[in-house]
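Structures incoming, each one as structure tokens.
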Structure P
Amino acid sequence: MQKVLVVDDEPQILDVVSKYLTREGFQISIARDGEGALSAFNANKPDLVVLDLMLPKVDGLEVFKRLRTLSAVPVIMLTAKGEETDRIVGLELGADDYITKPFSPRELVARVKAVLRRVTTGTMLDTGERTLVRGDLRIDPRARSVSVSDKAVELTSKEFDLLWFLASHPGQVFTRTQLLDHVWGYEYYGDSSTVTVHIRRLREKIENDPANPHYLSTVWGVGYKFEKEV
């Protein structure tokens, strides 16, 4: 049974989300503030955290930063409509997904399942695939590892999936919507900012000069591609 920690200061949200996730077979723990979230995380070692950004005592972004020093556990952020800046910061820090309040509990359950499926089974990756070598870049889908010039590069689960998908289709241009569909695996309600953020983070990690990328190119007005000749 996979364990999910739900962190929110609104009792109704905690109650509804917990019931829906329990019904789907997850083991649930809850916290109502930032300090409680960190304590519950250490006590329960969850497989995934649903984390509200607006929390008393210790805010959600600070909780997320502390969690990242402890673990690479996948995190889905809960954000209000006006918290776009915090959402982008969370994505840049490596959050796996976000959902905006008010939300459908069924949608949240679907997001939880999708993130855990990617993390535990490496969905969209064919485990029979061989290591891809593109110039100095080496991508191993079985180990889910990446290196540049023989130096290991640490990627989040979503960053790896995005890089693998693009590198597996060299020279092919994908729109942000197509990347959301292929990599995230569900309708993202037209918000393509998460793709932009993840591309930027990938460039910072694998490119010698992120401002003049060698591997991940922008096709203006269309989307992105992994260069065929590198």
Structure Q
Amino acid sequence: MSPDALVGDITHLLEVWVAGWAGCRGYQTATEGRFPAALRKDTTGDWEYFAHDPSDEEFAGLVAKTAEAPARILTVLTNDVARYTTLAQKHGLNVTSASQAMMIVDMATQDTEDPWLSDDDLNLVTSELDGVHHAVVRSGDTVAASGRVFVVGETAIFDKIVVQPAFQRRGLGSFIMKALAAQAIGPDVENGLLLASIDGQKLYSHLGWSTVCRVLMLSTSDEGADLSVG
């Protein structure tokens, strides 16, 4: 299915993204009503709930689950950030992040050939474990850039695309995306999906990705959490 068709069903996209993101990170998943959830065992140690444009009643139910523990997070995908910011305030939740976005791309437009590094001081190492494809660029013993991807059906979910500060502005973000695509993208994979920070959005837009909607993270805590790939 084309990205344009998928964008009309963000609820489905969210389910696919959660499955891929959890697959990348080895998270246990569950559902809360009709909404997906993931146990962030390596970070908060608690549940994160996800919803696209929930109704006021559904939002209240998710708030109740989120408020059961301070480490829990409610993440809402929406293009009406003002509405859910207001609802969060009414229910006593803090906005811990409102700058991220879900993005999508038609993989047919992406370069899936094995990339090569023009810098002789850098080398690429790729691997696969339990369906998670990893790409790491090293300078000697130092990790310069890294990322991973997990395929769910026809969609590749990219995660944790990170370029270390000392190696930025050298095209390594684009390189890691190409290296992952070369590893994981077969003839059945039609779309790419990810959550991106503000800096990441600039990179992915340059690579042909389109924004689906905004990402609003809410918690009883005032500490932020990072879902994005970078």
Structure R
Amino acid sequence: MALLELKDLLKHYPSPEGGRSTVLDVPEFTLQAGEQVALEGASGSGKTTLLHIVAGILTPDSGSVSLAGNQLNTLSESAVDRVRAEHIGYVFQTFNLLQGYTALENVLLGMAFSAGQDVGRAHQLLERVGIADKANHLPSQLSVGQQQRVAIARAIANRPSLLLADEPTGNLDADMAQQALTLLREACEEVDAAILLVSHDPAVLGAFEDRRSLTELNRAAKVGGAA
């Protein structure tokens, strides 16, 4: 059984004209446990919408989403939250760190809804990503690259089955981006997590052996959509 399976996925948004704009029209997509896949997608191909649906943040208008044997589209909101907490890690383009919390507290939040918070493990993760000495720093006291490292540590804190990454190096320079990608992939291998990354950056996509085109996968992208 595939770790992730999408079938006949459709998502619409209201259009400025008062009708509906099709953002996603994905007949089929599968991801196996431990796979590391990069999806190339131009602006309007539905990259963020796709990841949000996989994470259960958004609900498709039709079609099915199966994650680790759970049919997300048939579950209650609370049940989806539990599946997300148990199986999903997420690295956002803007990192989404809570500004009033330290680096350590942000990592602990990654464990809050799964097996429980483990301060020792949180410290180990910050050490793993090279910023153990920044544990008590707020995000505003960290560089962009350091914030990205906290985001990676938080994303793998619950030992996810699947890590989602949405343009995760978009705010980094070229050297920092390659370092972050290497760190991200190695950290996922250590917890045996699959990766589904979306990007438009050839340098990012080139780091993955398994590269697929979201534009080809998503029929809606051929007629325009939303990011």
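Each reported figure results from applying straightforward, stated rules to the coordinates on display, with no laboratory input. What you are looking at is a predicted structure, and each value in this text was computed from that prediction instead of being measured. Cβ atoms are built from the backbone, for glycine too; each structure is taken alone.
In terms of relative contact order in percent (Cα under 8 Å, 6 or more apart), the structure with the greatest value among P, Q, R is R.
A value of 2.3 for distance in nm of label points 7 Å out along Cα→Cβ at positions 35 and 211, calculated from one of P, Q, R, originates in structure Q.
I have 11.8 for mean count of other Cβ atoms within 10 Å over residues 11-18, calculated from one of the structures P, Q, R. Which structure is it? It must be structure R, since only it matches.
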